[in-house]
1. To test your reading of the models, identify which of I, II gives 10.8 for Kirkwood radius over Cα pairs in Å, for residues 117-156 alone when calculated.
2. Where is mean count of other Cβ atoms within 10 Å over residues 53-60 largest, in which of I, II?
3. Rank structures I, II by relative contact order in percent (Cα under 8 Å, 6 or more apart) and report only the one at the top, that is, the highest.
4. Work out which structure the value 22.3, 68 belongs to, where Rg and Dmax of the Cα atoms in Å was derived from one of I, II.
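Readers should treat all values here as calculations from the given coordinates under stated rules, not as data from a laboratory. As the structure is a prediction and not an experimental result, all values here were calculated from the model. Cβ atoms are built from the backbone, for glycine too; each structure is taken alone.
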Structure I
Amino acid sequence: MELNSLAHFLVVARLEHLSRAAEELHVAQPSLSRTIARLEGELGVPLFDRSGRLRLNDAGRLFRDHVERALGELEAGRRAVTEAAGDGLGTVRLASETFLTLTGPLATYKRAHPDIEIELRWSAAEDMARLLRAQEVDLCVTSQPIHAEGVEAALLFDDAVGLGVPLDHPLAGRASVTIDEIADLPFITGRDGHWIRRLLERLFAARDRTPRIVCESDEPSAIAALISVGLGVGLVPGFARRSGSAVPGAWIAVDDPDCRRRVTVHWAAGARLSGAARLMRTTLTDFDWNPGESAERT
């Protein structure tokens, strides 16, 4: 099997769409179709269900997991040789849902290791296990759990999430609120898949309710600004209310033990992390995550 064919298979498996995969790979769709067909011929089994939309089948999922690990090991080997030949610590590749939370430890790391290159990559949480297994990144930081085999994690901090309201809101003077009390309010929140959106939906689903979302955004500062001018309310992490740069507003505790944000760092189990990646993991786990001491986190 050719490595190029295996790499192409992973893209088709991820997108489950030949034309989009061909576009991403910059190859002709008929050529990509032949590559997948040839791979299936070598294996002796189909990897996709083709009734209607293209879908990865059980054999395809099993093969995908092995291919990700195999290609990841090759990439790890290439990086290890480069690191050894260069007599240095190499490069660290870090993926996260947001980098605002990480500005403090990233600055600490860069000051301590100015010659190490840091590659940052935004990623949705659901893609992180694949990135780690394929060793496309060294570490991932997420505000929601990654449920996948072959991934290890360490907790960085556990932070209360409250309700943000404008200062003139009727609830602004309250010390706490329940989900039932705020169930009918208009919410401003993150886009679909964002950790704060998923938290909001989980809290409401536990009470057989659906939040009334009037605005969604992937910009935390925009969400805070829209809340502050009275366009709605929203869940706000504890870091934001202690931030000196936070938009003025009231932060109210939510009377629910699940209304929290658990930020974790993940890496592939058994992976040989570069020296740069090991130093980054140590920086993240040893960092003082006291939310009262940083105006850069959200």
Structure II
Amino acid sequence: MTVPYEPDVVTYEVRDHVAVVTLNRPDYRNAQNSVMTYALDAAFERAIEDDDVKVIVLAGNGKHFSAGHDIGTPGRDHHVRYDNKATLWWDHVDKPGGDQRFARETEVYLGMCRRWREMPKPTIAMVQGACIAGGLMLAWSCDMIVASDDAFFSDPVVRMGIPGVEYFAHPWMVGPRFAKEMLFTGDRFGAQRAYEVGMVNRVVPRDDLETETFAIAARIAAMPRFGLALTKKAVNQCEDQMGMRNGMDSVFGLHHFAHAHNAEIDTDPLGGQDAKSMAASGRTAASEGAKQWI
């Protein structure tokens, strides 16, 4: 199968010591295929190596930040070989069954997000519209999240019979009780609710999102670079002491057990779901009561 070429799936620019890394598949709500993942990684590495860059802003072009992992666009490239950067594991292409899925998701999902979380420069996710499943993983890998008042969030993959996305940071990002609620129901929740549970730092009007985000970035950029790097490392180490890394490893195993279970009782590791059915179920959930969180 040939994957259609999409130029500039990630764009990069620097404004006043702030690198702006932008997801650029707006026609597909910035669904993350592998080429986007590796383009993101290259952009982050570029920002890290540029001594003029003090802060990195992660943005999404268009109406939505990111609708998650690509499970159905014409540019889906799960079968394509890419150079491994995040992990020392063999490539997934031409591997059978669970070996293939484990290798790929270890690299492009869990491994990449962990790599990005550990970048020494401060990162801010600038979120508008949908931030769903894999979109949450991108935002959670950042140090801060500034959300517009029209942003909404969800991790609906329990509908696939799978216990949450691969980068399972839920209990640390929103607390255990709300983590259970968001996973058990699959409901969307809005920016204000995300702020109330401590997941986002600021909620601002949509028209002010860029201005407010860059104002915060400018304040951070005035701090000493090495001091920021050490401070970020200190907080991340404390988070890991609270069990985040080990917990994530254990849930990653459950995640793949769920894929295997789905494949054993049927022929589909995604529990019979695809991009259209997941989107439809999300809209149904919103209309049946999730609006209280939006």
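1. It traces back to I.
2. Numbers: I: 14.8; II: 23.8.
Largest calculated value belongs to II.
3. Details: I: 22; II: 17.
Once relative contact order in percent (Cα under 8 Å, 6 or more apart) is worked out for each structure, I has the highest.
4. I
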